[in-house]
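K.L.:
Presented below are the structures under discussion, each in the form of structure tokens.
What follows is calculated from the coordinates using simple rules that are stated; it is not laboratory data. Every value quoted in this text rests on a predicted model; they were computed, and no experiment measured them. Cβ atoms are built from the backbone, for glycine too; each structure is taken alone.
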Structure 1
Amino acid sequence: MVVFFFVSGYIITHVLQTEHTVEFLVKRVFRIYSLYVTAVLIHSIVLLLLGAPVPWGILLPQVLLIGDFFGTPYALARVE
């Protein structure tokens, strides 16, 4: 596990030295957030097909990453 953090730190430091900070952050948001939204939507579709649909009042805060403010349950069966 420690090796992962050392390698990640090295790679991120190297990328930040070659790119502007804003460019790095924008790319990172699109890379991570798009995967998260896709996973949440697939999870919701599977639940819908199993007969347990997720209400919009729960799904929307999960997708917008504001669920903690509204007390909604964690998305993706609380993957940590």
Structure 2
Amino acid sequence: MKKGTIIKVSGPLIIAEGMEEANMFDVVKVSQNNLIGEIIQMEGDKAYIQVYEETSGLGVGEEVVSTGMPLSVELGPRNACNYL
């Protein structure tokens, strides 16, 4: 897993350093609360992350962990094509 540390919180946007191994559009889990976010920009080892949950209470120094996978959702059963 790719781990980093929050260095700035500005509303739903956070910046984390130490994320050089993460990639654009990776889903991340923020803090011990496992808030869900997505990397929207990379600059060196800094990741700019859009958090999709309430960020009040987050602070500098908290951990960010990249899942290494993009945001995705299953829209139907896998065998839905069999019904066409």
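K.L.:
Given that mean count of other Cβ atoms within 10 Å over residues 3-10, derived from a single structure, equals 16.0, which label among 1, 2 identifies that structure?
P.N.:
This value belongs to structure 2.
K.L.:
Can I ask one more? Using the calculated result 16.6, 49 for Rg and Dmax of the Cα atoms in Å, pick out the matching structure from 1, 2.
P.N.:
1
K.L.:
Rank structures 1, 2 by mean count of other Cβ atoms within 10 Å over residues 19-26 and report only the one at the top, that is, the highest.
P.N.:
2
K.L.:
For relative contact order in percent (Cα under 8 Å, 6 or more apart), which of 1, 2 scores largest?
P.N.:
Greatest value across 1, 2: structure 2.
K.L.:
When distance in nm of label points 7 Å out along Cα→Cβ at positions 11 and 59 is computed for each of 1, 2, which one produces 3.3?
P.N.:
Label of the originating structure: 1.
K.L.:
So helix-only ellipticity at 222 nm (-39500 (n - 2.57) for each DSSP H run of 4 or more, over all residues; to 500), computed for just one structure, reads 0; which one of 1, 2 is that?
P.N.:
2
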